[in-house]
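Laboratory data are not the source of any read-out in this text; all were calculated from the coordinates shown. Computed from a prediction, not measured in an experiment: that's the story for all the values here. Cβ atoms are built from the backbone, for glycine too; each structure is taken alone.
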Structure I
Amino acid sequence: MLEFEQNNLHASFLITSLDQDISEIKNKLTEYSFVVVEGEKYYVISHNERHFLAGDDILVKQWIEQTEWPSSPVYVEEELSLNDQEWNRPVLVSNREGKIKGIINATSWIKTLERRNENLENAFFTLAETINDAVTAVDRDGNVVCWNTAAENTYKIRREDIIGQKIGEHFQSDSIILHRILNEGRPVRGTYHRPNSDNHVLINASPITSQNQIIGGIATEQDITQMVRLNEELDSSLPLLIQKPKPFSSIVGTNSDLHQALKVAQKVAYAEIPVLLTGESGSGKEMLAQAIHYGGSKRTGPFITLNCSVVPPNFLEFELFGYQERTFTEDEQVTQEGKIQQASNGTLFIEELDKMPLDVQQKFLNYLDDQAFYRVGENEPVTLSENTRVIASTSQNLEEMMQNGEFNESLYYHLTVMNIYIPPLRERKDDIQELVEQFTQEFSTKYKKKAPEISKEVMEVLHTYSWPGNVQELRNVIERFILLCDGDHVSVSYLPHNMREGFSLPEDEQEVEENEEKNEAVLIEEALKKTYGNKSAAANLLGISRGTLYNKLKEYGLN
C-alpha cells in the first residue's frame with residue numbers, strides 16, 4: 001500500500017455546495033488552499049485560481065456552467081497508484097467510507113513517485129548489501145547498475161570501476177548468461193559457472209520486467225571457489241589404504257560378518273554391477289571400495305572418489321556429469337569432464353550417497369539405466385566407449401530415507417541388488433589386536449621409526465573403548481602413537497584425553513600432553529576455518545572420522 005506523506009497530500013481544503021456565492025468562494029480561498037464544490041461531481045478550485053472567479057453576484061454552479069470548469073476524480077488512497085489518471089486537474093483522495101481526506105495535484109504526485117522510487121531503490125541496494133552473495137544487476141543494454149560489496153570482494157573489482165559499464169567488458173561468460181536472460185526471459189537457478197580462471201560460483205539469475213517487457217537482469221552469485229579447491233585438495237590427497245597386489249588381504253579381522261562381507265566383495269569384484277557399501281562412518285567402506293577396484297576387472301583403470309558431504313549440493317551435478325560452457329563468441333565451447341567420465345574404464349566411488357540431492361539422484365539413476373548422461377549446459381547425451389564401475393557408500397538408513405521421500409526409490413532398488421554391510425568396530429573387538437599390529441607396522445614404516453611396544457594398559461583401553469569413529473579412529477590413534485612416541489614404549493599418556501579417563505599421568509608427562517592437545521586443537525580450528533565450518537570436510541582434511549572430530553570438538557571446547 002502506498003502511504004502519502006503529509007506534505008504531498010494537501011489537507012487545507014473546504015467542501016462547499018453548488019449554491020454558494022462566487023464571492024464567498026473567493027473569501028474562503030484566502031483561508032484554504034483549495035475549495036471543493038460538491039454536486040453530482042466534484043470541482044476543485046485552488047488558491048492560485050482565484051482570478052478565474054469573475055463576477056460576485058452569481059452562484060458557483062452558474063460559474064461552472066459558464067466556464068465549463070472541469071471536474072476532478074475521486075480515488076481511494078490505496079487504489080490511487082493503480083490508476084492511469086490524467087493530471088490536468090487535482091485529484092481528490094478519500095478513505096474507503098467515501099470521506100475526502102485530502103487533495104493531490106500533479107506536482108505533489110510527481111514528488112510522491114520520486115520519493116517512492118527513492119525508497120524502493122534504497123531498499124534494493126540495502127538488500128543487495130545485506131546478503132552474502134555477489135549481486136550484479138544490469139539494464140536492458142547490459143550496463144551494470146548494481147555491484148555490491150560481496151561482488152567487489154569476490155572479483156576484486158571496485159564498484160566505481162564497473163558501474164555504468166557493460167558487464168561483457170569484464171566477464172565474457174557472465175555477459176552471455178545475462179544477455180540470454182535479457183533476450184529470452186528465462187531464469188537460471190543454481191547453475192555452476194566459472195566467470196574467469198580464478199573463481200567458481202553458483203548463479204541464480206532472473207529478468208527484470210515492467211509491463212511485460214524485459215528491462216534488465218539481476219544475478220546473485222555464491223562464491224564456492226574455496227569449496228572447489230578444498231574438494232580438489234581432498235581428491236588429490238586421498239590415501240591408498242590397501243596393497244594393490246593383494247588388496248583384500250589388507251582388510252584384517254576374524255569377525256564372521258566381516259568375513260562374509262569380504263567374501264561377497266571378492267565375488268562381485270569382477271562383475272561390473274553397482275555395489276552399495278553400508279556401515280557406520282569410519283568402518284572401512286572406502287578401504288573395501290579400493291579392494292573391490294584393485295581386486296577386480298577395473299584394477300588397471302582409475303579409482304575416482306566423489307564425497308557428497310563435502311561438495312556443495314548445487315555443485316554436485318557439475319562434479320558428477322561435467323560441464324559445457326559457451327565462450328563469449330559462442331563459436332567455441334569449453335568442456336570440463338565430470339567424475340563419471342574421469343573414471344571411464346575404472347571405478348567411481350561415491351561417498352555419503354545419502355547427501356546427494358534428489359534431482360541429481362534422478363539424473364544419476366538415468367545414467368545407470370541408459371549408460372549415457374548430459375553435461376550441465378549441454379543438450380546432447382554423452383556415451384562413453386568404456387564403462388564406469390559405480391561403488392556407493394552410506395552411513396544412513398536409505399530404506400528409511402526412501403520411505404520418508406528423502407531418497408529416490410528406483411535408485412535405492414537399483415543399488416541394493418548388491419549391498420555389502422561392514423560391521424562397526426565395537427561389534428568386532430576381537431579384531432583390535434590384529435588391526436593395532438597392522439597399523440603399527442604401517443606407520444612405523446611410513447615415518448621410518450622402530451615399531452614401539454604397546455603397554456597392557458593401553459591395549460586394555462583400546463579393547464574397552466566404544467570406538468564411535470570405528471576402524472578409522474583406531475587407525476588415527478595408532479598414527480598418533482607412532483608420531484609422538486620417541487622411545488620404544490607406548491604408555492597411556494599417548495592416548496587422546498577422552499580415551500584415558502580414570503588414568504592419572506606422571507607430572508613429567510602432563511606438560512607434554514598439554515602441549516600436544518594445544519597443537520591438535522589448533523590444527524582442528526584451522527581445518528574448520530578452511531572448510532567454512534563443514535565438519536565432514538574438516539574431518540576428511542584431518543584424516544579422521546566425523547565421530548572422532550565431534551569428540552575432539554567436545555574435548556577441546558571448540559565451536
Structure II
Amino acid sequence: MLKYILLNYMPGLKNLLDYEKSWLKQDIRAGLSVAAVALPVAIAYAELAGVGAVVGLYSCILPMIAYALFGSSRQLIVGPDATTCAVIAAVVIPLAAGNPELHWQLTIVMTLMMGVWCILASQFRLGAIADLLSHPILTGLLNGVAITIIVGQLGKVLGITLNQEQVIEKIIALPGRIPDSHLLTAAISLLTFAILITIKKFRSQWPAPLIAIILMTILMWCTPAQQLGVATIGGDNFQSGLPVVHWGTFQPGLMRDLVIPALNLALVSFVSLMLTARSFAAKNGYGINADVEFRALGIANIMSGLSQGFAISGADSRTAVNDANGGKSQLVSIIAALVIAVIVLFFTEPLKYIPVSALGVVLIYASWSLIDLRGLWGLRNRNKPAFRLACFTFVCVLLIGVIQGIGLAVLLGLLQFLRTVFRPTEQLLGTDEHGMIHSLGNTSDIKMVPGVMMYRFNSPLTYFNAAYFKRRILNLVDGATFDPKWVVIDAVACFTHPDISVLATIDELINELQTRNIMLVLAGRKTELTRWFTEHRPMMDESNIIFAPDLYLALRLIQSKDSMDQDE
C-alpha cells in the first residue's frame with residue numbers, strides 16, 4: 001500500500017523503476033548534451049538574477065533530480081529560465097538596495113515561497129490555472145521579457161554602466177553612452193557573437209553557448225585582457241563547497257513584500273513549464289498531469305531554495321536538446337545534474353576567467369529566440385481582442401516592469417473574459433429543408449419555424465448576466481416581424497448550475513411572456529432543470545413553462561400542441 005502511494009506521488013520514480021535497458025545509451029548522450037547547454041546558460045542566468053555564478057549551477061543540480069522523481073514528463077528539463085530570472089531581478093533589486101547579501105537572501109526566500117505556492121496549488125487541484133495566462137498574454141510577455149533582457153545586457157556587452165532601472169530609460173540613455181564603450185570588451189562580445197552565429201549556421205547540433213564560453217575563457221586565461229579592463233566573473237563567485245548565506249541580519253518583515261510577487265512568479269513559471277511539457281508529451285505520445293506538474297515544480301523550487309539557489313522553471317531549449325538527442329526518460333535529468341555537480345566540485349577554477357561580456361552575449365543570444373513580433377502582429381488579422389491584449393502586455397512589461405505588466409495583463413484578460421460572459425454572443429435558430437436546426441443567417445436556406453422563436457445564449461447564466469438575458473429575449477420578442485407563440489431556449493448552452501438569481505429571473509420572464517400570450521420552453525437538461533426548479537422555486541406555476549429533452553423534441557412537442565389546438 002505504501003509503495004503504491006509513493007509511486008503514485010512520484011511518477012518519475014515509477015518510470016525509472018520500469019526502465020528499459022535499451023534506453024540507456026540514448027539517455028546518457030542526451031544527459032551529456034543537456035549538461036553542455038545548461039552549464040553556460042545557468043551561469044549567465046545567475047548574472048541576470050543578480051546572484052553569484054555558482055548559484056546558477058546549484059539551481060540546476062537538486063531541482064533537476066527532484067523533477068526527475070516527481071514530474072510526469074519524460075522529456076522536460078527544469079532549470080534557470082529567462083522569464084523567472086527577469087521577474088526575480090525586477091522584484092529583488094529594489095528591495096535589496098544594492099546589498100548583495102540581502103539580494104541573495106531575498107532571492108532564496110522568494111524561491112521557497114514560490115515552491116510553497118506551487119505545492120498548495122497542487123493540493124487544491126489548481127492545475128487548470130495554467131490556462132489563466134492566455135496565449136496573447138504569453139506572446140506579449142515573452143516578447144517584452146526578451147527585449148528587457150537584451151537591453152539590460154547591452155551595458156555589459158559594451159563595457160559601460162547603465163544606471164537607469166526601466167527599459168525605456170536605458171534605451172534613451174544608450175546612444176549617449178556608446179562613445180564611452182570599452183573597446184576590448186566590445187571586441188570580446190563581438191567575437192563571442194560571431195562564434196555563436198558560425199556554429200549555428202554550420203554545426204547547429206553543437207552546443208554553441210558552451211563552445212563560445214570555453215573559447216572566451218581560454219582567451220582570457222592566455223592573454224592580459226583582465227589587466228586591460230575586461231571584466232570576468234572572478235574567483236569570489238566560485239568557492240569550494242556549498243555557498244553559504246548568513247541569515248543573522250535578515251529582516252523577516254521583508255517577506256511580506258515577496259508574497260504576491262512569489263505568487264505571480266509561480267503562475268508564470270508553471271504556465272511556461274506546462275507549455276513546454278505538453279508540447280513534448282504530445283510529440284512523444286503520452287499525457288501530462290497538470291496537478292502533478294504543479295507539485296513537481298514546487299518541490300524542485302524548494303530544493304533550489306534549500307541549496308541556496310533561485311527559482312527555476314521548464315527550460316524549453318534544454319528540453320529540445322534532450323528530445324533531439326533521443327532522451328527517453330527522466331534519467332537524462334539525473335545524468336545532467338550529476339555532470340554539473342562534478343564540474344562544481346572539481347572544475348570551478350577555470351570558470352572564474354569567464355568574461356562577463358561573453359555571458360551577456362549568451363543571454364542576448366538565448367533571449368533573441370523568445371522574440372516573435374511577427375507572431376504578435378499575426379494576431380491582428382486572426383483575433384483583434386487577442387492582438388490588443390498581447391500588445392497591452394508587451395507595452396506594460398516595457399514601460400512599468402515585468403511583475404506589474406503581468407498583473408495588469410492578467411487583470412485585462414479577466415476583464416475581457418467577464419465582458420464576454422456579461423454580454424455574450426447569441427443566435428436565433430431555425431431549420432433547413434430537412435428539419436435540421438442551424439443558426440439563422442448562415443445560409444438563405446435556414447428559416448424560422450412559424451410561430452416559434454428559438455434562442456441560444458452563448459454563456460453560462462449567472463446572477464450578473466441574468467437580467468441582460470431576460471432583456472434580450474423580450475427585446476427580440478417585441479421586435480419580431482411575426483407574433484411568436486413559443487419561445488424556445490437552448491438550455492444546454494446556458495443552464496450550467498442552479499443559480500437562485502437565474503431561476504428567479506426565469507420566473508419573471510415567464511410572467512412577462514405570459515402577458516404576451518407566449519409559452520416558454522427550455523430545451524435540454526430536462527431532468528436537471530426539473531429538479532432545480534422543484535427544489536428552488538416550489539411555488540412557481542409549472543403550467544406556464546415546458547421542459548423538453550432537446551431542441552428537436554421541443555419542436556415536435558410544439559407541433560403536436562399546435563395540431564391539437566387546430567383540431568379543437
Structure III
Amino acid sequence: MPQRWRRYWPWLASAGLALCVLAEAVHAAPEIADPGAFLEQTERVRTSDHPRFVLMLEQMRSEAPQLTSGQRWYLRYLEAWQTAFEGDAPKANSMLRDVIDHSGDITLKAKASALLMHNLGISNHYEEAFTLANQLASELPEVTDKLTRFTVLANLSQLMVYAGQTDLAIKYARMMEDTLPPGETLCNPLSMELSALDKSNRLTSSSPMLQEGIDTCLAAGQPVFANTLRLIKSSLYLNEGQPTKALDLLKRILPSITASRYYSHMRGVQEQLALTYEKLGEDNNARKAALAVLAMSEPDEISEWLRETYDLLYRIEKKRGNLNATLTYYELYAAQDKGYLDDISARSLAYAAVQQHVLAQKLETEGLSKQNSILRLQQALDTKAVETSRLYIILLLLVLVSIFFWLLRIKRSQLRFKMLSHHDGLTGIFNHQHFVSEAERTLRGLEKRQGSACLISIDLDHFKQINDTHGHATGDVVLKHTVALCQRQLRPTDLFGRLGGEEFGILLPECTLDQGMAIADRIRTAIEATPVNGEGGLVAFSASIGLASTDTSGYELQHLRKEADAALYRAKRTGRNRVMSDTESEGLVKA
C-alpha cells in the first residue's frame with residue numbers, strides 16, 4: 001500500500017463501513033422499473049447530489065445482468081465519470097476508450113470522448129487532448145442531443161481554459177448558455193465562463209458576475225460548481241491581500257467539499273488554506289494544510305499546486321531555521337518550478353502543433369522553443385504574405401469590375417446619345433438629318449443596281465388648328481398616333497423620319513410607283529379612319545400625301561423631295577386628305 005494511503009487508513013476503514021451501509025441501502029431499495037430512465041436520472045444528479053449519484057450507481061451495478069447492451073454501456077460511462085471524479089484518470093480513460101470503441105452509440109461516444117479529452121488534458125497528454133478537441137469541435141454541428149452537446153461544450157471550454165485559450169473557452173461557455181437542455185440551469189455555463197475570466201485575470205473578488213454565478217449554482221443545487229467559484233473567490237481574496245475573508249470563506253465551504261469528495265476541490269481547498277494561514281502568520285496550520293496537499297498528490301506529479309506548496313514549506317522551514325528541511329523543500333520547489341514551466345510550454349506547443357497539424361513529438365524543450373519561435377515567425381510571415389496577395393487580388397478585381405461598369409456606363413451613354421442624335425425625341429423615328437443621310441445612302445445603292453424606290457411626303461391637315469383647339473399635348477398624341485399608324489403599313493427595310501413639325505418622310509426601297517401609291521393610300525385611309533382621344537373627346541384628323549418615284553424623278557434625294565413636296569402641295573390645293581404622285585397634275589386618289 002502506498003505511504004500516502006497508510007495515513008488515511010482509519011478514514012478509509014470508516015468509508016468502507018459507510019459503503020457497506022450504502023450497499024445494504026441499495027439492496028433494500030425497490031426494484032428499478034425502467035433502467036433507461038433510471039440511468040438518465042442518475043446522470044442528472046451526479047454534480048447536484050453526488051452522494052445520491054453514488055448510491056444510484058451502486059444500485060444499477062447490482063441489477064446489471066438485467067440491463068440491455070446499450071444500458072450496460074451507459075452504466076460503464078457513468079462508472080468512468082465517477083472514477084475520474086475520484087482522481088483516477090488512467091483507469092477512467094481505459095473505461096472511456098472501451099465505451100468509445102465498442103458501445104456503438106453515437107451520443108454515448110460523444111460524451112465519453114468529451115470526458116476522455118478532459119482527462120487527457122489534466123494528465124499531461126496534451127497533443128492527444130487537443131487532437132480530440134479538434135475532432136469534437138468539428139463534429140459538434142452533427143450532435144443533436146441537447147444534453148450531449150451541452151456536455152461536449154462544457155469539456156471543450158474547460159480544456160481551452162487549461163490551454164490558455166480563454167477567449168475560445170468563453171465562446172464555448174456562451175454556446176452552452178444558448179442551448180440549455182431541459183433540466184439544466186445557467187450554473188454550469190457561468191462557472192466555465194468565470195473560470196476563463198479568472199484565468200485571464202479579468203475578475204476581482206467583488207465582480208458582480210462572480211457572485212451571480214455562485215448564487216445561481218447554489219440555487220440550482222449544484223455544490224460542486226458553486227465550490228469551484230467560491231475557491232476562485234477565496235483565491236482572489238488572497239491576491240488582493242484579504243486573507244481573513246479568504247479563511248472565512250474556505251472554512252464555510254470545507255464541509256461541502258468534504259461531503260462531495262471531489263478530488264480536485266479537496267486538494268485545492270487545502271492548498272488555499274495553507275497559503276491563507278501563512279499570510280495570517282499561523283505557520284503551524286499552514287504547514288499542516290500543506291502536508292495534506294502533499295499526501296493527496298502522486299510522488300512524480302508536476303503541478304502548480306505542488307509548486308506553491310513546496311515554496312510555502314520552504315519559507316516556513318527557513319523561518320524556523322531548519323536548514324536540512326529548508327534545502328530539501330527548496331530543491332523540490334525548484335524541480336516543480338522547472339517542471340511546471342516546462343509543462344506550460346509543452347501545453348502551449350502541443351496546442352499550436354495540433355492546430356497547425358505539425359507532427360512535432362517529444363523534442364527537447366530548449367531546442368523546441370527556438371525551433372517553434374522560428375516556425376511561428378515563418379508562419380506569421382507566410383500568413384501575412386497570403387493575406388497581402390489576397391488583398392491585392394481583391395483590389396485588382398474591384399478595379400477591373402469598376403472599370404467594366406464604367407465602360408459599360410460610357411457605352412450605354414454613347415448608345416443613348418447616338419440614338420438621340422439619330423432619332424426624333426417625341427416619336428422615336430429618324431430625325432430630319434439622319435433620315436436624309438440614310439435615304440441618300442440607300443438611293444446610291446439602288447442606283448448602282450438599277451432598283452426603284454418611292455419617296456412619300458406626309459403632312460397632317462389643319463394641324464395648327466388641332467394645337468390651338470385641343471392643346472399641344474393633344475397635338476403630340478396625334479403625332480405619335482400618326483407614326484404608329486404609318487409603321488403598321490411599312491416594311492422593315494423602309495426608312496421613316498420626321499422632317500419637321502407635322503411633316504413626315506418615308507423612303508420605300510425596291511418599290512414601284514403603283515406599289516408606293518397603294519402603300520401611301522393605306523396610310524391615308526388609316527389616319528382618316530382612326531381618331532385619337534383628346535381632352536374634349538375624339539379628335540379626327542387627316543393627311544395629305546405626295547409621292548415621287550425614282551422611275552420618273554431619278555435617284556437624287558433633293559430632286560425626289562422636291563417632286564414629292566410638289567405632289568403634296570397639289571394634294572393640299574385640291575382639297576386635302578389625298579394622295580398625289582409626281583406624274584399627276586390635278587388627279588387624286590380617294591379613300
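Computed over structures I, II, III, Cα Rg over 2.2 N^0.38 Å reaches its largest value in III.
Here helix-only ellipticity at 222 nm (-39500 (n - 2.57) for each DSSP H run of 4 or more, over all residues; to 500) was calculated and came to -21000; which of the structures I, II, III was it taken from? The correct label is II.
Comparing mean count of other Cβ atoms within 10 Å over residues 32-39 across structures I, II, III, the highest figure comes from II.
Here log10 I(q)/I(0) by the Debye sum over Cα atoms at q = 0.14, 0.15, 0.18 Å⁻¹, for residues 48-199 alone was derived from just one of the structures I, II, III, and that gives -0.94, -1.06, -1.36; the source is II.
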